[in-house]
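Listed after this line are the structures, all set down as structure tokens.
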Structure P
Amino acid sequence: MSIISKGNAVSKGIGMGHAYVYKQYVATKHETLIPAGKADEEVGAYQTTRQQAEREIEGIRQFLEQKNDEKSKIFRAHLDILNDVAIAEEIENFIRNEHYSYPYAIHTVYDMFIEMLSQVEDDLIKERVADLKDVRNRLIRISDHVEEANLSRLSRPSIVLAEDLYPSDTATLDRTMVEAIVTEVGGQTSHTAIIAKSYEIPAILGVEHVTSAIKSGDFVIVDAISNKIIVNPEESVIETYKQKQKAYRAKLEMTKAYLDKQPITQDNIKVEVSINIGSASQDELSFEKYVDGVGLFRSEFLYMENTHMPTEEEQFVVYRKALEAFGNKPLILRTLDIGGDKELSYMTLPKEENPFLGSRAIRLCFDHMDLFQTQLRAALRASIYGNLWLMFPMVGSMDDVHQIKSVVEDVKSGLDLDGIPYSKDHKIGIMIEIPSIILVADHVAKEVDFASIGTNDLCQYLTAVDRMNPLVSKYYQSYSPSMFRIIKMAVDAFNVHHKPISVCGELGGDPVAAPVLLGLGMRKLSMNKTSVPSIKKIITTHTMNEFAEVAQHVLNLKTEKEVIDYVKSTLRLED
């Protein structure tokens with residue numbers, strides 16, 4: 001038995017099962033000639049490989065289709081590429097005429113088509129490049145006799161260990177078989193953390209070298225409450241943890257009793273509790289009855305979980321579906337927020353020394369105006385079906401605010417010329433993430449309809465810490481008095497102008513931070529849906545006066561530890 005006490009528990013709970021070390025396959029190209037007279041045999045091997053690839057792709061497509069998951073269409077496109085007559089003929093001719101091995105022929109021919117499509121002006125055609133790469137890599141993997149690493153078909157309850165998990169990995173994840181997730185990179189605010197919390201999967205991230213320290217098949221306990229991983233434990237330890245797991249789940253069920261309660265404090269003050277969503281899945285939209293709206297629609301997930309740039313029509317359909325589900329309740333749609341830790345497989349982003357300080361979010365949208373305007377057109381067209389609030393990420397100055405408003409007006413003028421209706425009542429707001437914008441929040445509050453504080457990036461920029469880097473995770477102090485002091489500046493500026501301000505970062509659903517935020521004057525919190533019951537419990541069992549007293553005391557404390565200890569003891573919060 002061994003114990004690993006590293007990383008950060010980002011999604012609480014206890015998971016037990018056999019390790020499944022998930023490693024993404026990297027296709028390599030080897031120039032290999034075949035003996036004369038072996039061409040027919042090599043073509044036959046290619047056909048066999050293609051048939052196996054077809055079985056794999058069809059299996060994934062059917063799995064997603066049975067779940068009514070729209071991503072099944074991606075794999076339908078992959079089947080079309082795999083069975084494309086022109087590609088197949090080119091590969092067979094390359095084998096027969098050039099006498100190369102079929103894996104090298106596959107790589108060469110697919111690369112040729114990838115290069116051709118990359119040069120085409122039509123964006124819809126160019127976007128097929130990522131699909132071609134995916135099919136090519138699948139064929140090469142099969143030729144290398146490497147089994148598919150697929151999180152959709154785990155055969156037993158498993159602990160998934162990986163260097164990192166990307167949206168494409170989690171798109172097909174079978175949550176019923178994943179007992180816990182452990183990765184080598186990532187922190188509280190990474191994509192994997194968000195997915196783990198959403199699915200209520202215990203997760204510890206940022207555990208260096210874990211995929212080499214633990215082998216597939218090892219029995220593992222992930223204690224994401226005490227932040228430790230136990231490898232091949234004795235039977236007595238397993239029994240102890242079964243009891244701990246049972247007790248934790250029972251406590252969770254008791255907390256869930258608060259889910260349908262109105263978030264009103266003991267002194268009768270209403271708090272708006274909203275959820276953060278990443279798509280318009282039925283699972284997320286069905287939560288409408290428990291909350292006051294959507295405080296953050298992460299529209300980048302629509303892009304990241306796709307193999308091509310979503311068209312205006314594709315986006316319109318998704319936004320309309322979400323707006324209709326929430327009716328008159330506000331739905332805050334954050335415009336495309338990529339860059340930093342979020343990339344698109346089909347879009348080449350500039351290589352930067354420090355991408356978190358580079359061309360990302362609104363800056364990237366300003367540089368790709370066609371992409372930006374397409375999203376705004378789709379969103380505004382959908383606005384007639386609900387209560388749309390448009391929010392723009394990584395705004396750093398009043399210049400950004402003015403440019404955003406100008407672009408929105410241009411898009412609206414275009415819709416007017418085309419005779420396309422949109423709601424005149426939509427709201428325009430910004431994400432508060434860069435400290436500089438808080439220092440002019442009094443001016444910003446006059447220019448926009450609302451603001452929402454993205455505490456994940458705000459903390460990153462305030463503390464000068466790369467939030468994805470486990471080497472400096474201890475310096476990422478989201479509970480520090482400095483965080484609450486700077487948040488108070490923003491809250492005060494917007495409250496003076498009677499403009500809504502909320503928190504949609506991880507602190508909004510954090511039991512330690514939420515009471516302090518409310519005490520600072522915040523009246524709107526948005527969070528992952530799994531945090532809603534525990535935050536409602538805190539709201540309904542205390543008074544706003546209590547929160548105000550706690551917040552005032554926190555502002556005068558010196559360290560993060562003092563803040564955590566004080567809030568937990570004063571409000572009697574459990575771990």
Structure Q
Amino acid sequence: MNNLSSRQIVVGIIFLFVALVYSLRLFYVQVINNEYKLNSDNNVLREITQYPARGLIYDRNGDLLVYNEAAYDLMVVPKLVLEMDTNSFCNLLEISQTEFVSKFKKARSYSRYKPSVFIKEISSISYASIQEQLFQYPGFFVQTRTLRKYPKNNAAHILGYIGEVNPATIEKNAYYRSGDYIGKSGLEYAYEDILRGRRGVKRVLVDVHNREKGSYKEGATDTIAITGKTIFTTLDIQLQEYGEKLMVNKKGSIVAIDPNTGEILALVSAPSYNPNLLVGRSVKKNYPLLANDDLNPLFNRATMASYPPGSIFKTVQALIGMQDGVINENSGFPCIKSLVGCHNHPTATSVSSSIKMSCNPYYYSVFRKIIQQGKHKSFFKDSEVGLHQWSNQVKKFGFGQQLATDIPNIKSGFIPDVKFYNKWYGEGRWAFSTIYSLSIGQGEIGIVPLQMANLAAILANRGYYYVPHFIKRIDDTEHIPKEFTTKNNVGINKKYFIPIIEGMEKVVGEAGGTARRAKIENIIVCGKTGTAQNPHGEDHSIFIAFAPKDNPKIAIAVYVENAGFGGTWAAPIASLMMESYLTDSIKDKEKENRILNANLLNVIPKK
């Protein structure tokens with residue numbers, strides 16, 4: 001009896017042990033290890049990411065600038081891929097065996113059970129020939145997404161482009177996953193959160209042949225993708241396109257602003273490129289070509305290039321001089337060329353005539369009075385006090401700091417101050433005679449073309465500006481950020497703008513003015529030329545202007561690198577832009593053809 005009981009106990013223990021092993025194995029398979037579940041789900045249920053269409057982008061007049069075009073990503077679940085004719089598969093996709101092996105290894109290293117992109121951004125035409133045969137290759141399926149398209153081929157630096165997110169972005173922002181796309185530059189980057197929308201998920205049933213058989217639970221578990229919001233920009237795409245044509249075979253920029261609102265009407269950086277070159281699978285081929293181009297078309301000169309402003313800066317010097325009380329509108333100074341070089345012209349006997357004739361010695365004298373106001377006994381200390389006050393006043397014009405517009409990579413330019421010169425020369429070892437080149441917009445001053453156009457807007461407004469921006473509205477209800485509707489005063493009494501503007505009118509409209517080529521029939525244009533010294537070659541051609549004089553609708557800055565005198569090239573380009581915007585036509589075809597046909601890329605450098 002005892003032996004029988006012992007054997008029963010042993011057998012019972014064995015059965016319990018076996019049952020426990022099976023139970024533990026079932027628990028592991030069903031709860032801990034999801035391999036079987038994944039295999040089962042992937043045989044009958046597929047989750048397809050529903051990528052939202054990005055928001056559309058329009059210009060100020062309702063012309064479409066950016067839209068979406070259907071594209072397809074070929075997805076793969078490596079665990080479900082069976083033995084297959086890889087030659088036929090590669091021929092279908094127009095890829096090599098080497099590419100197939102590489103892509104499959106990459107997908108398997110990501111996950112054997114989760115879908116990942118095998119080939120991205122297949123065009124609609126290619127997809128049409130693939131979809132009929134895809135059922136023969138279990139483990140592969142197609143996921144729909146969109147690509148950006150640019151119908152106008154213009155404004156590449158403004159609109160920007162999109163690209164796949166990198167691991168750093170995924171780590172910082174929980175929304176993004178591998179394979180997602182994000183704005184990389186321009187408005188696509190600046191308004192990413194608004195344009196991207198929100199992705200959804202669709203669950204579908206598939207059969208053993210990898211064919212979709214309908215929605216899972218009639219779509220009850222699906223989430224809907226939400227389309228991105230539409231952006232209406234301040235751009236006038238016709239003006240933008242015209243500006244880009246005028247700047248063909250030239251290096252430089254054009255920035256045009258509505259001074260009443262700060263809305264940017266056109267922003268041209270030349271040379272430029274077709275934004276469609278950076279769409280979809282072509283990015284990998286085209287981006288290196290553009291990046292290695294000697295003319296640097298990817299570089300946005302309008303917002304990222306810092307130049308000496310030259311004589312356009314005399315308007316700022318005159319305003320500060322009058323505000324400080326060291327000159328008045330009737331102050332005159334002789335044109336003493338031994339102080340600083342100048343061209344031949346009559347003596348400037350007032351602020352307006354000094355602007356008209358752009359007299360360098362005049363502004364040497366004005367700047368000396370600003371810097372050396374006799375507020376300290378030490379000659380050096382007095383210069384420090386004067387420069388400190390001057391640099392603070394200049395920065396109120398938006399110089400030496402980022403204009404907080406709504407595209408990225410805006411440079412600050414540079415306005416030298418006491419700290420800078422003390423570090424450079426040593427404290428108490430510099431004075432006005434060391435820095436007098438600042439008087440005519442040379443020396444260490446650096447200004448970005450966007451800031452130059454903003455200066456033109458300040459002059460047009462007689463003392464204030466709105467931060468230049470591209471956003472006009474979002475959808476049909478949302479308004480633009482408050483910072484773009486806030487008036488920024490520059491701290492100069494409005495009355496001091498009167499002689500400046502009179503002088504700018506004479507620059508264009510009177511004999512002896514430096515920008516007669518900027519004249520527009522029946523429109524009073526106020527402008528100022530600049531010719532910035534370039535130690536590496538021919539001088540840069542500069543012009544700022546606004547029109548009409550009494551009710552300005554456009555303020556503009558043109559900067560043409562290595563083109564010489566401001567009145568020769570920059571001024572007529574600006575006038576053509578203003579005439580096109582204000583009248584929708586160009587009367588002086590000879591002037592237009594001269595600019596359109598000019599090639600200034602191969603100007604012979606000065607010796």
Structure R
Amino acid sequence: MEILQKYWGYSSFVGIQEKIISSILSKKDTLGIMPTGGGKSICYQVPAMLQSGICLVIEPLISLIKDQIDNLDKVGIRAVTINHLQSKDKNLSAMNQCLNHRAKFLFVSAERLQSSSFINNLIQLNINLIAIDEAHCISQWGHSFRPSYLRIGDLKDIFPNVPFLALTATATEYVKEDIKKVLRFKEYNSNILTTSFFRENIHLKFHETEDKIEKIAITAKHLKTAGIVYCNKRVDTVMIAHHLKEDYGLNAEAYHAQLTPYERNNVQNLWIKNEIQIIVATTAFGMGIDKADVGFVIHTSIPSSIERYYQEFGRAGRNKQKAFSVVLYNKDDLYSQKYITENIYPDKKIIKAVYNKVCSDAKIATGCGKGENFPIDFKELSVKLDLSETVVFNSLKILENEGWWRLSCEESPLSQARILVDNKTLNDFLYDYEAYYYIIAYLLREYPAIHHEYVRINETYMAQQEHISETQVKKDLVFLMKNNIIEYVRKEKGDNITLLEDRTYFDNGLLSKEIYTIPKQSTIEKGKKMRELVLTKACRWQYILNYFGEKSDKCFVCDNCKK
């Protein structure tokens with residue numbers, strides 16, 4: 001309790017925080033299931049501070065890591081991260097701080113655990129606790145596009161006596177068992193601690209409509225609170241934000257992955273400060289953001305699962321005030337959701353066709369090809385096979401997760417840059433190389449955060465703004481990089497595949513039960529349960545709670561109960 005009071009200013013724990021902390025201090029592997037905004041981070045921070053050594057925290061997103069480090073810094077606790085967006089020097093400095101006992105928390109992604117050099121350094125640390133935040137990602141993502149989550153349990157071989165703490169807001173009985181299995185919890189020395197999933201202040205509404213933008217506008221104008229509007233596609237976030245501003249006079253902005261880190265941070269910060277009422281976002285937004293006064297969360301399409309739906313609407317009403325979750329849908333949305341969820345894991349015949357076509361186009365014979373690297377065009381491949389690009393990509397990812405090849409995909413259409421030197425060094429350089437003033441001035445003007453992080457830059461747009469050729473802009477950026485003024489990561493053109501195994505007959509065990517069959521069945525069933533929730537005439541909260549294995553009476557706060 002002294003630690004809690006000293007650093008966080010609280011005189012007592014809430015909910016099951018104290019039970020989780022006691023379990024960890026008893027060296028028991030623990031799964032803590034708490035509602036969004038219920039204070040999960042305290043559950044690993046307090047026991048880590050009570051013990052000598054360092055706490056390893058595994059987070060799914062770099063934005064979450066940044067938030068956690070910032071929050072710990074505010075209370076005077078040193079935390080560091082090692083990630084791919086930082087320079088090698090900064091990552092080396094972070095590890096040295098851990099080795100020299102100057103940092104108390106080390107934050108990483110699950111993928112970092114696959115680095116042998118990182119593991120070699122980790123072995124030298126006195127790890128007192130391994131915390132896995134947003135642990136539902138083990139089951140939700142590990143079997144599909146982030147297989148590194150399935151290997152977190154390998155840390156048990158290195159740290160057999162260090163307890164694991166898995167934290168999440170949602171977990172069905174299946175997900176609970178999946179988390180325990182992947183993390184290698186010992187039945188005789190583990191705990192599952194949970195609170196009720198019911199959020200009595202959140203009113204659930206499902207509305208069938210063809211004019212979703214008007215319904216969003218009506219809701220936002222009526223409630224006058226901060227809100228989130230979720231869309232499946234980036235183009236929809238831009239379109240809806242535009243119409244809310246132009247047609248209804250609402251203060252709304254789009255948030256999606258194609259914005260630069262500075263642009264995303266700016267939109268997010270303005271919304272947190274209530275200078276923007278509505279943030280229209282893809283589902284990448286919101287995880288780990290601590291904003292208590294969100295009054296509504298609106299979905300413009302049907303979520304893929306009840307878990308995802310619960311996680312997303314749970315970002316409303318953290319201040320315990322009345323809040324609303326609204327799902328806007330039409331009959332096409334029901335079909336689309338069914339199609340999408342069923343094609344996350346395409347049919348085996350489709351995956352076989354994709355595998356054989358890729359190998360044939362690359363002229364790889366059966367029994368050959370291991371180590372071969374060659375370009376791949378998703379669009380061209382989808383045309384040849386008469387399949388959607390989504391189905392082709394999902395097939396490629398499944399085969400990657402099975403270990404047959406590695407995809408190197410162009411995740412961003414933009415290059416990246418970061419200024420390496422301080423202002424004095426920059427001015428000294430420009431005194432001798434005045435011709436490069438234009439490009440430095442542009443970078444500083446357009447990207448205020450460029451001294452601290454990589455920013456995505458568009459050389460074509462830069463050339464247009466500065467009335468110079470794009471070729472010259474790129475040459476100047478390379479010159480600045482060679483003189484150690486900036487780091488410049490040029491956009492890689494195209495996508496590539498590297499074969500990790502020789503080409504095989506598809507029927508010879510290409511797909512496994514663990515990575516394909518079981519997750520496919522689970523994903524389809526989750527999608528079906530979400531559609532049932534949309535169409536049910538019964539109490540919606542009761543349906544959700546029963547789905548999570550919790551018995552309940554009617555809620556009297558959902559649209560069906562209030563009828």
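With distance in nm of label points 7 Å out along Cα→Cβ at positions 294 and 454 as the yardstick, tell me which of P, Q, R scores highest.
Largest value of distance in nm of label points 7 Å out along Cα→Cβ at positions 294 and 454: Q.
Which of P, Q, R yields 1.9 for distance in nm of label points 7 Å out along Cα→Cβ at positions 182 and 198, as computed?
This figure was derived from Q.
We did not get these values from a lab; they are worked out from the coordinates using the rules stated. This is a predicted model, so every value here is computed, not measured. Cβ atoms are built from the backbone, for glycine too; each structure is taken alone.
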